[in-house]
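Multiple structures are listed underneath, in structure tokens.
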Structure I
Amino acid sequence: MVHGRSTAHLLAALAFCMSPFAVAETLYPIADLGAEYYQGRQGGLYPGGSNAIPPEHLALALDQARHIQPRDADGKPDRMGWIGFVSIGMSNTMQEFKVLDWLLADDADVHPALRVVNGAQGGMPAEALADPGHHYWDRLASRIAASGLTPEQVQVCWLKQALGQVEDSSFPNHALLLEEHLADILRNLRQVFPQLRVCYLTNRIYGGYTDRVERGEPLTYESGFAVKAVIERQIQGDLALNADPAAGEVVAPVVLWGSEQWANGAEPRENGLTWLLEDYEDDRVHPSLSGEFKAGTRWFDALRADSVAQRWLFARWPGQFRVTLRPVADSAVNEADPDNNYGQAPELRAGWVSGGTAEVMSYLRFEAGPINPAGLLGSRLFVHTLNPIDFEVWPVADEPWQENTLTWNQRPALGFSPLTGGHVWESDSSTTFNLGPSPGISAQGDLNLALRRAAEQSIQRVGSRHSALSPLLVLRFQDEDWLFGSRFEGPPSGN
């Protein structure tokens with residue numbers, strides 16, 4: 001459906017233009033602008049002022065989505081393999097994507113083979129990612145490996161970027177520069193991830209609360225036209241962004257709008273979206289937790305409504321299912337305060353205090369109920385990081401403990417070696433630990449885990465089950481009784 005400006009918007013624009021203080025063109029979300037223009041650039045998410053994907057481009061996207069399926073480490077189709085979904089971008093992307101990551105982990109309808117990696121990194125603008133030799137790509141590779149994936153298994157991405165420095169703030173010059181960087185990033189992504197099929201792009205949230213020119217308005221709004229332009233270039237057959245095997249060498253994934261995130265501050269757009277001052281941190285650039293949830297939920301809803309995502313993200317898979325668990329108990333324990341309980345704290349902690357003489361650890365318990373651990377294909381632990389972390393995740397002896405009474409002196413014993421850990425993750429991000437198919441689930445379905453640091457280093461923190469983003473344990477199972485059930489669609493064909 002094509003959306004134009006509402007009557008209220010038109011009346012507001014008329015009143016603004018008649019005002020003696022009218023010095024700038026009124027800003028309308030690109031989708032709401034429709035077939036009308038902003039400084040010579042037509043609105044609508046797609047060509048012709050439309051918000052609908054053109055039929056030929058949709059057909060290409062659906063065809064590529066057909067190839068998104070579980071793959072082994074070499075990228076070959078394998079029903080026991082994984083579908084990698086990675087975020088690409090800067091700090092705002094990292095913060096907003098963590099909510100999408102959490103929502104996907106908590107949704108039972110999501111493909112059991114999905115494995116998400118928050119690859120966005122703070123302080124990494126578009127010009128950095130446009131350089132294939134930038135250290136961003138090395139750090140991304142480390143995150144992919146730490147998540148139990150190979151580059152050949154990554155098949156979908158979510159990209160949100162902005163310029164770091166804006167030397168020419170005139171429109172469309174700064175948007176044209178961002179457009180070229182986005183095109184470079186898309187080509188880099190296809191080189192790094194040879195099975196990458198689809199990439200969802202989005203623009204930035206409202207920037208009118210800051211006095212920083214490069215993060216303020218109208219530059220933030222205008223940068224959305226760079227997203228629109230790079231998508232249109234691919235639709236119009238630009239071979240430098242070709243995603244169609246029938247047209248020649250594939251150098252980029254199919255690019256689609258994920259969701260348009262911009263709204264004019266407190267003025268509701270046609271879908272009701274607003275950005276309020278409370279949705280921002282003190283710097284008025286990065287989103288607060290409410291802003292992160294607002295953005296991440298829009299991303300999730302967009303995927304839910306996307307016909308392309310229905311081909312891969314919510315596809316049923318024969319003989320497999322997934323279970324997502326929240327902790328039934330969690331608590332930190334402190335060697336320096338060995339008889340104190342921290343069971344109701346909003347944070348879990350691990351590290352060393354008192355000059356490295358006392359350790360702090362955290363315990364988590366999940367209950368899956370009676371299961372067959374032999375059917376477990378994989379498991380991952382999601383936590384919300386509150387500062388940079390390099391935790392190790394340890395198995396814990398099957399000993400009883402209670403959240404409100406656990407102390408250092410009464411802590412259960414740890415296993416012989418960690419399940420995973422040692423990789424540094426950034427602050428205010430979603431962190432996923434790959435625990436593998438043998439994390440130590442008991443026959444009763446209980447799993448006890450501990451978070452600790454390998455070396456005598458400072459305290460690190462993640463959200464507890466009492467926080468807005470609770471830890472999640474995602475389990476992928478096979479069920480042989482379902483292998484030939486008619487309730488599931490068969491696996492896609494082709495490579």
Structure II
Amino acid sequence: MKKNRILSFAAGLLLSCSLNLSFAQSANDVPPITPEAQQDAQAYLTVSKSGNAKQMEAQKKAIVKKYKKNEGMLLSIGQYFFKNENYDEAIVFAKAAYDRDSKSVSAVLLEGDSYYAQNKYGEAAGSYEQARMINENDKRAYFSLVKVYKFIDPELALEIMNTIKEKYPDDLAIHKTMASIYYHQNDTAKANSTYKLYFNSVKLEDDVEAATEFAIVQFLNKDYAGSLKVVNAIIAKAPKEISLNRMKFYDYVELKQFKEAEEASKSFFGQYADTLYNFSDYKYEGLLQSKLNNMEKSAVAYTKAIEMAPDEKKTALMKDLSDAYLNAGKYDEAADAYQKYIDKVNPESLVERYNKGRIYYTALADTTITDEQKKHFIEAGDALFKEVAAKDESYLGPFWSARINAMLDPESPNEVSMQQYAEAMKRLEGKDNSYDSKRVECLRYMTFYYFKTDDYDNSLAYAEKVLAISPNDGLATQIKNVLSQLKK
């Protein structure tokens with residue numbers, strides 16, 4: 001589960017960044033294409049478009065015969081086709097070059113690259129394996145094989161790289177390649193340490209693509225300061241790169257540098273197509289806006305995040321959205337969002353019903369709500385607390401039912417709260433001294449209730465019970481003093 005979570009999150013961070021391996025084929029054994037050979041290539045391309053197999057074969061034979069004393073030009077023609085995305089034609093001349101020189105690693109690699117460009121990964125792997133057999137010391141074949149296996153079999157990709165690492169232990173491209181494989185294998189610890197080896201010898205700004213992935217790896221390792229340092233070192237080289245602007249925004253939020261995060265957010269949002277943003281972007285925006293006390297903006301961002309998130313990510317976001325609505329003073333919306341959260345985590349959970357009831361209780365501290373809203377919040381919260389009380393033997397249900405009903409008129413104790421506090425006291429029997437503050441609250445209300453209803457004997461008796469637990473309790477002391485005066 002954790003591995004999948006990291007993979008999903010990392011994919012969202014990187015977006016369009018690919019695995020930054022050094023796959024570029026060496027052109028040392030391939031001469032530049034001549035104008036005449038390019039003209040011949042275009043002539044073959046014209047014939048190939050006709051779909052006439054006999055004409056294509058005849059044209060190929062004519063070109064091969066023409067360059068039989070200049071076999072490298074056959075490979076140049078193949079590479080010309082490859083660069084122009086004429087992959088089938090590139091394969092034809094890669095094979096022709098190989099037929100003329102069965103030791104040509106470049107010809108077999110060109111064939112493999114042309115298959116790879118067409119997503120024919122099995123054929124590509126076969127060509128790359130053949131290149132490795134031709135010359136087991138040619139690094140290009142190993143890197144190309146990793147290109148195929150990096151996602152489908154990362155363990156094999158690492159095995160291949162370890163093989164060549166034994167031959168070339170100081171090759172920086174190998175460190176870079178292995179670091180990226182570790183990253184895509186979700187082993188961010190090894191990716192981090194291996195990238196550090198690479199960047200000990202390479203300047204961050206000289207390899208922006210690898211450094212971008214390094215910044216993400218550091219973020220995933222919770223080294224937010226390190227990630228930000230990398231981002232700041234290279235972002236001038238790629239100011240429009242979405243992954244860098246995303247990391248800058250995320251890192252500032254995680255470092256609690258909210259002023260800087262706000263500026264980074266403004267740079268990040270709005271400059272890319274909507275389809276390039278992901279749910280994590282809006283989650284961080286929701287968090288940032290909540291820290292800036294812009295709760296309505298926070299709620300909007302969390303709503304957007306929920307819309308975009310996969311199902312397994314929606315649950316936590318619904319709770320975040322509820323908190324944002326609560327802090328924005330939108331209490332019914334907060335409760336509705338929390339209900340959706342409950343429906344996801346456990347529809348039968350009494351604990352979550354209790355937590356939802358506390359949203360309504362929190363709303364009562366808002367002095368701007370109307371009397372009608374106050375009545376609604378008390379009734380809604382009380383219903384939840386009483387449901388908890390009916391299904392669970394804990395003191396919490398009656399205790400919070402008493403509390404929320406007491407908010408009807410704090411100056412005039414009511415019968416419902418009195419009964420609920422009494423029930424809570426029963427359920428607190430046998431609890432240790434850590435529950436004394438709850439007992440005091442129950443007893444204090446009873447003291448106050450009896451005092452207001454002129455039942456002074458009971459009021460004094462309960463005041464004494466309060467003081468037995470909390471000798472300095474102000475209300476109990478005051479009521480006791482008043483009752484003592486009345487008796488004189």
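Highest-scoring entry among I, II, by relative contact order in percent (Cα under 8 Å, 6 or more apart), is I.
Of the structures labelled I, II, one was used to calculate Rg and Dmax of the Cα atoms in Å, giving 23.8, 75. Name it. This value belongs to structure I. I have 0.15 for FRET efficiency 1/(1 + (r/R0)^6) of positions 155 and 211 (r between Cβ atoms, R0 = 30 Å, to 0.05), calculated from one of the structures I, II. Which structure is it? Checking each candidate, the match is I.
So Kirkwood radius over Cα pairs in Å, for residues 259-370 alone, computed for just one structure, reads 14.7; which one of I, II is that? Answer for the origin of the read-out: II. Consider the structures I, II: one of them gives -7000 for helix-only ellipticity at 222 nm (-39500 (n - 2.57) for each DSSP H run of 4 or more, over all residues; to 500) as calculated from the coordinates. Say which. Checking each candidate, the match is I.
All of the numbers you see were taken from the coordinates with simple rules; none came from a lab. Remember, predicted model here, so these are calculated numbers, not experimental data. Cβ atoms are built from the backbone, for glycine too; each structure is taken alone.
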